[in-house]
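Got some structures for you, see below.
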Structure P
Amino acid sequence: MNKEDLKKLGIEDEDLIQKVLIEHGKGIEKFKSDLAAKQQELDGVASQLTEASKQIESFKGMDIEGVKKSADEWKAKAEQAAQDAQAQVSKLKFDHALESALRGAKAKNPVAVRALLKETDLKLAEDGSIVGLTEQLEKVKTENDYLFESEDANPKIVTGGNKTTTNTDPIVFAARKAAGLETTT
């Protein structure tokens, strides 16, 4: 969905179009995050399966005690791999949620703003929000406001419309008259 699609639907208000595109983008970003998380999880499972296949092949020539020992070792490795995969998925979700929150806070350079945050104090909530981010962002905004887009509306430039001089100095008036220039006041 883009700006032209919304205009074809009859929406003309630029602010409304911008808001619709932002909300649409948030939805797409959530699906991208979920897809990336599932892909990460799938890659972890695939590597575990490959490792399990190698381990099964090595069991063919082993004795029973050796198989039991290897099975216990494999179980520990599989549990560790599952924990590592879960940690990677959690980190990916946190990174995506933080990036989205910084874009929502109108950070001009999210990487620079992120460098100023104390990420150990931030936690990902169940609803996808970042707990503790608001307080840190307020501090960063007050200390480094140039990193964020201004929330004030752009100033409106007004040009003068009347080209008459308001100078009432008699010397200037006489000089203008002598020079043949307009002498209106």
Structure Q
Amino acid sequence: MSERPSARQVADRALVLYAMVRRASIELIVAETRDQMRRRQAEGARLETEEWFERESLTGALTDTERTLFDAPTSAWPPEAIADGMWRKEALGVLLWALRMVDAMPPIDHEFAVEDLNAAIESPGSVSVFRATARLRDPGEIEAAWREADTWFGATEGAGGTDSTLASISAERSRALGWLRASDAPLP
């Protein structure tokens, strides 16, 4: 197994996922309302996020796909990208748990609450304080959480109907925990 990512890498990845979930939420609202005023507000938020990535030295933490999505104008995301972006809250929750910024992960059949995740990111007051306070959990805790999430992922992969939520939760958590175990694993 390769090296685990550092606390700084995990913190930066959490910040990117935080921005992804927020952007996906905005894209969903714009797609559902088609209101021009909301679209202008959303475009302003998109430009602010772009500036934030630059100011906080986060552009290097973006994947190529994320860069393409963040560079896209407001209301250009396809429905699949919006749905995927919304589910990234589960990976974000795992990373915040791993950084000791949330106490516990909800049971596998319950989603993280976006409000709790936002508070964990925003309560330090600045990105520099968020990064400075990031401390990774013990590798044994991460390994145990990965085994549970991966077992659920294996049992629910491709599930439809009412089990599709459980499949999505377990997939996001398994992927995030897999990356926490080995930095060369796919990014959450």
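Where a number appears in this text, it was derived from the coordinates with a stated rule and is not lab data. Everything numeric here is computed off the predicted structure, so don't read it as measured data. Cβ atoms are built from the backbone, for glycine too; each structure is taken alone.
When percent of Cα pairs over 28 Å apart is calculated for each of the structures P, Q, the largest result comes from P. Who wins on mean count of other Cβ atoms within 10 Å over residues 13-20 among P, Q, i.e. which is largest? Going through P, Q one by one, mean count of other Cβ atoms within 10 Å over residues 13-20 peaks for structure Q. Using FRET efficiency 1/(1 + (r/R0)^6) of positions 37 and 101 (r between Cβ atoms, R0 = 35 Å, to 0.05) as the calculated read-out, with 0.50 as its value, let me know the right label among P, Q. Only structure Q yields this read-out. In this comparison of P, Q, the computed figure 14 for relative contact order in percent (Cα under 8 Å, 6 or more apart) is attributed to P. When FRET efficiency 1/(1 + (r/R0)^6) of positions 21 and 117 (r between Cβ atoms, R0 = 30 Å, to 0.05) is computed for each of P, Q, which one produces 0.65? Structure of origin is P. Sorting P, Q by distance in nm of label points 7 Å out along Cα→Cβ at positions 157 and 173 from high to low puts P first, with the largest value.
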